[in-house]
Structure 1
Amino acid sequence: MRILITDDEPIAQDILETYIRKIPDLVLVGKCRNAPEAFRIINSQPIDVLLLDINMPEVTGMDFIKSLKKPPLVIFTTAYTEYAIESYELNAVDYLLKPISFERFLKAIQKANDILQHQQPASKAPDNTVFVKADGKLVRIDLQQLLYAEALRDYIQLHTTDGKKLIHCTMKSLEETLAPYTQFIRVQKSYIVNIQYITEANNHTLRIRDHSISIGNTYKEQVLAVLNKYRLV
C-alpha cells in the first residue's frame with residue numbers, strides 16, 4: 001500500500017512515518033507540508049492512501065480533496081473534531097484525532113486495505129517477479145519492492161522496500177532483464193531506478209526516499225523524456 005503524508009507539522013509527519021515503518025507492506029512515498037506539494041506527487045505516481053491534515057496553509061485538506069478528480073483513499077489526521085461529518089461526506093476512510101495512537105492508526109489502515117482489496121479486478125494480476133542469474137543460481141526479485149539497483153564493481157546492490165540484497169551480476173544483464181518492465185529506467189552508468197518510487201526530480205538529479213541519484217549525461221535525454229511524461233520535472 002503506497003502512502004503519502006500531507007501535514008504542515010513536522011512532529012506529526014514523524015509520528016505517522018514511525019507508524020508506517022512498523023507495518024509490513026506499507027510504502028511511504030513521501031511527506032508534504034501543503035496541498036500543492038501533495039498535488040504534484042499524486043499526479044506523478046500512484047498513491048493508494050493519503051494521510052491528510054485539514055488545517056494547512058494555502059489550501060485546506062477539505063478543499064484539496066474536493067479539487068481532485070480521482071483522489072486516493074483519504075484518512076484525515078487532525079486536531080479538530082468539527083470536520084468529522086464533512087469528512088465522511090467526502091467518502092473519507094477514517095478521521096483520526098491527534099494525538100493519534102498506533103492502535104487507532106492501524107485500525108484505519110486496515111479499513112483502507114479492505115477497501116483496496118474490494119477494488120482489485122477479478123482477473124489475475126500480472127506477474128511482477130523476475131529471476132536474475134547470480135553466482136550460478138537464480139535469485140528472485142519482486143519488482144514491486146525494487147526501489148533501485150546500484151552497481152558496485154562486480155556486484156549489484158538491490159535496494160528494496162525490505163532492505164538490501166547483493167547479487168553477482170552485470171548492469172547490462174540486469175538492464176536486459178528489466179527491459180520489458182516500463183517502470184524501470186537506467187539513469188546513469190551505475191543506477192537503474194523504479195520511476196514509481198521517485199519523490200523528487202530536476203534536470204540533474206532525482207530522489208528515491210533519502211537517496212539522491214545524479215542523472216548521467218549519456219542517459220539524460222531519455223530520462224528527462226520519461227520524467228516529463230510523468231510530470232516529475
Structure 2
Amino acid sequence: MKTDIPYIGEEYVEYVGKETKHINPDILLYGSTVYGKVSSDLDISFIVKKFDSKDYEKIKNLTIEFQKQHKMNLDEEVPYSSKLVYTDSDVEYMLKNTPFKKVNGVYRISPIEKTPQFLGSKEMKYRLLLNILTTRSLTLQGDTEKIDIYKQKAWDLLVKIIISYNELSEIDLDHFIKLLYKDEKTNQDGEMFLGYKTNIKQKQLDLEDDCERTFDRLVKEGKLKKQASRQFKPNEDWER
C-alpha cells in the first residue's frame with residue numbers, strides 16, 4: 001500500500017499541535033482512514049510518556065470537534081478512554097501481560113460484550129491497542145523507531161496468542177490468517193473478535209503481507225521452524 005500520510009492526518013496533527021506539544025505525543029492513524037475512507041470516524045491514538053486528566057479531556061474534545069468540522073462520523077460506542085490515549089507503560093504492560101488470561105497454560109479469548117462496562121474495560125483497551133499495533137497504522141508524529149519496535153513485539157505476541165488459543169502444534173499460514181478474522185470456536189468475527197476486518201481489499205492484502213513478513217522474521221530468529229512453503233512449527237521454548 002502507499003505509505004503517504006493522508007491529508008486528513010496532516011491536518012489533524014496541525015489542529016492539535018499547539019495543545020499537545022507539551023506531552024510530546026506519538027500520534028497514530030489507523031483503521032479505514034489509512035485507506036482513504038475520510039467519511040468514516042477518525043481512528044486516532046496517542047502514545048505518550050505521561051498525561052493527566054486535563055490533557056486527556058483536551059485531546060478528546062479536539063478530536064471530536066475536528067471530526068465534526070470535517071463532517072466525519074463519531075464512533076463513541078467504545079469510549080474514548082479505551083482507545084484515544086495510551087502511555088508507554090500501557091504498551092509495555094500489554095506486551096508483557098497480553099489482553100487475555102491464561103487458563104491451564106492456554107490463552108482464552110473472551111467474547112466481546114457490547115455493554116458499557118466491557119467496552120470501557122482495561123481488557124477492551126488492551127485488545128484495541130494490540131489491534132492498532134498489528135494493522136497498518138501510520139505514525140503521523142513521533143518516534144517511528146520506537147513504534148516499529150512496539151509493532152514487532154505486538155506481532156510476536158499475536159502469533160503466540162493464536163497458536164495457544166487454537167492449540168496448534170503446527171501452523172499453516174493461510175489458516176493462521178483466517179484465524180485472525182474469525183474465531184472457529186464461537187464463530188465470532190471482525191469487531192466482535194480481534195478487530196480484523198475484510199471490508200477493504202487492500203487492508204486484507206496488507207494483513208496477509210504483514211503475516212508473511214512476520215513468519216519469515218520469526219523463522220530467521222529461530223522462533224518458528226519452516227516445515228514447508230507455508231507450514232511452520234513453533235519452537236516450544238519461544239512459545240512459552
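A value of -0.67, -1.16 was derived for log10 I(q)/I(0) by the Debye sum over Cα atoms at q = 0.20, 0.35 Å⁻¹, for residues 55-94 alone; which structure in 1, 2 was it taken from?
2
Given that Rg and Dmax of the Cα atoms in Å, for residues 183-222 alone, derived from a single structure, equals 9.1, 24, which label among 1, 2 identifies that structure?
Structure of origin is 1.
If relative contact order in percent (Cα under 8 Å, 6 or more apart) comes out at 19 when worked out from the coordinates, which of 1, 2 was used?
Derived from the structure labelled 2.
Which of 1, 2 yields 4.4 for distance in nm of label points 7 Å out along Cα→Cβ at positions 23 and 175, as computed?
Traced to structure 2.
Here FRET efficiency 1/(1 + (r/R0)^6) of positions 167 and 215 (r between Cβ atoms, R0 = 25 Å, to 0.05) has been calculated and equals 0.55, so which of 1, 2 was it run on?
1
Which one of 1, 2 has distance in nm of label points 7 Å out along Cα→Cβ at positions 119 and 143, as calculated from the coordinates, equal to 2.2?
1
Tell me which of 1, 2 gives 13.0 when you compute mean projected area of the Cα convex hull in nm².
Source structure: 2.
Have a look at 1, 2 and say which one yields 5.8 for mean projected area of the Cα convex hull in nm², for residues 7-102 alone, as calculated.
1
Assign the value -9000, calculated as helix-only ellipticity at 222 nm (-39500 (n - 2.57) for each DSSP H run of 4 or more, over all residues; to 500), to the correct structure from 1, 2.
1
For mean count of other Cβ atoms within 10 Å over residues 15-22, which structure out of 1, 2 has the highest calculated value?
Going through 1, 2 one by one, mean count of other Cβ atoms within 10 Å over residues 15-22 is largest in 1.
Say we calculate distance in nm of label points 7 Å out along Cα→Cβ at positions 63 and 79 for every structure; which of 1, 2 gives the highest result?
Going through 1, 2 one by one, distance in nm of label points 7 Å out along Cα→Cβ at positions 63 and 79 is largest in 1.
Any read-out appearing in this document is the output of simple, stated calculations on the displayed coordinates, not a laboratory observation. Here the structure is a predicted model, which is why all the values come from computation and not from measurement. Cβ atoms are built from the backbone, for glycine too; each structure is taken alone.
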